[in-house]
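Following this line, the structures themselves.
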Structure P
């Protein structure tokens, strides 16, 4: 199993609205991909910004490519992200999951 980590940052004013957007738009998009396993969507406020960390779990790299495209190391963004995010990190990070309880 592969874990894919993405980080995003919003203003505090957009913190709750972006959370709703991710719940309504992004999470269902992940869930409809065959080979998607699960996700953890976590957030906090730090240094006057809202931080979001999305950890998605996939059966393998080929499944991730179905979701994100051949260049699976690149972050996937939605057009609506332009309204909320303060920056667009170019890449995500992948880890092989070797233990889980």
Structure Q
């Protein structure tokens, strides 16, 4: 028997909670320079209560073929990947603003 979502009451296959949460979030992309001139792409504004941040970080790291981490609720990717990250996040249904 299919599981019922506790938030929307729909069966698990039809649940729209995560998709609605993606549309409501405003994600900001920025670049930061670290020690020795290394550039880091920072993805901020992801609400960890609605979205699985670990899965999102894993997806972005795979897409960019780079390393990264999660610090203070922000996803940090090694290197300059604003264009790739923006395209991937928009394809996933997020609203993205680039600084």
Structure R
């Protein structure tokens, strides 16, 4: 569980650093619900962020999306976001399976 919490914290920090408040706030809300333990309901909430229109998977860090980022840094930041998103999903799925 600590791994998932660390991944969520890192992802929130990345998103806040570029001014992406919608998803950063969702992550922060999930972490506040945590209270030191992640239960099945929180895991299901996190997994619900993935898939469908407007999902976490659709997020792209870009100056065109009004993010505070130089064009030259977009690829690097999106690579980091993709890594974190993937690891969050994998860890939440692993924990849910028990």
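The numbers here are math on the coordinates, done by the rules we state, and not lab data. Since the model is a prediction, treat every value here as computed from it, not as a measurement.
When relative contact order in percent (Cα under 8 Å, 6 or more apart) is calculated, the result is 36; to which of the structures P, Q, R does this value belong?
R
Work out mean projected area of the Cα convex hull in nm² for each of structures P, Q, R, then name the structure with the largest result.
When mean projected area of the Cα convex hull in nm² is calculated for P, Q, R, structure Q comes out on top.
Match the computed value -9500 of helix-only ellipticity at 222 nm (-39500 (n - 2.57) for each DSSP H run of 4 or more, over all residues; to 500) to one of the structures P, Q, R, and report its label.
The read-out was computed on structure Q.
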